[in-house]
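Heads up, there are several structures right after this.
Values quoted throughout were computed directly from the atomic coordinates according to the rules given, and no laboratory measurement underlies them. This is a predicted model, so every value here is computed, not measured.
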Structure P
Amino acid sequence: MSTKLDQPEFEGQIAGTPASATGSGHPDLVEAMRAYRMAVDIFDEAVADKLGLNRTDFRCIDILDQHQPMTAGSLAHASRLSTGTITFVIDRLEAAGFVRRLRDEDDRRRVLVEMVPAAQLKVHACHLPMIEDARTALAEFAADELAVVCKFLRISTIVFQRNVPT
């Protein structure tokens, strides 16, 4: 399926914003970051669609996949959703077979949310071709080069987190 994003004239509109518009002295870096973020966004949307989830529910699945089990409140905080909204998200994900609620063994008043193992396998299967492709693509980098990339990504993550509009 071809989209407008596949068309060459649109490609420049995504990544070609001049450095002066972003305040950066590194236009190639800005261009590369914007193109990367767009590619991740498109990939995540396609995975969510394949799983039959909306983007918000898929974002919560991604958070749980990294940090489960979590309380509903912790998931709400991590996803920047209200506690009321997260209840509806968890209800939808539970009905779709992606998550389950568990009583906390240490504090029976607390309820934890975790992914159902079969759903976790289904999510991982959607990512596997991309992971294998990335391993192949990154094989040409030395360990010290990958360490610099990881440092850059960690710093970029912090910068984005610090600058989320409120």
Structure Q
Amino acid sequence: MPESGLGFHLPSLIAYGVNFLLLVGILYFVGYKPILRMLDERQSRIRESLETADRVRQEAAQQQQELQRQLEAARQEGQQMMAQARESADRFRQEEQERAGEAVEQMLTRARAEIQRERNEAIDRVRSQFAELTVLAAGRVINKSLDASIHRELIEEVLKEKGDLKGGNN
């Protein structure tokens, strides 16, 4: 076979070229398209993963903001509850102080009434004893017995008049 001046054998060169083109064609249809498809799928998965990561990052940021809002709302609610508790405690203390004051005032009123009642009883006993002593003294002075009931009425009448005079002066 003839060789060219460069040392190439033209029919072999053509056969090698055809073989190479056939090999490239077969690799293109058998290997290149699946490789490109696999690379495209991988690129799609990577793109989807990045989009998912961005979406998750945004959702996390939104959840963080929502959590902060809820935390702030809970803090404010806690402060309101504490303020209400303080207010209730103040009201309770005030009511208890008022009740205690009323109870003391009632006790003082009852004590004053009891003292007045006992005073009146003591005055009545003294008047009664005074009347008896006066009748006894008058009977001894006159040396005769007076009718005790009439004499007692006279003494009580005098004492009432004297009591009315003293009551009017006060």
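Here are the numbers for this structure:
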{"quantity": "With volume of the Cα convex hull per residue in Å³ derived as 228, matching label from P, Q", "calculated": "Q"}
{"quantity": "Given -33000 for helix-only ellipticity at 222 nm (-39500 (n - 2.57) for each DSSP H run of 4 or more, over all residues; to 500), calculated: source structure among P, Q", "calculated": "Q"}
{"quantity": "Computed 60 for percent of Cα pairs over 12 Å apart, for residues 41-88 alone - originating structure among P, Q", "calculated": "P"}
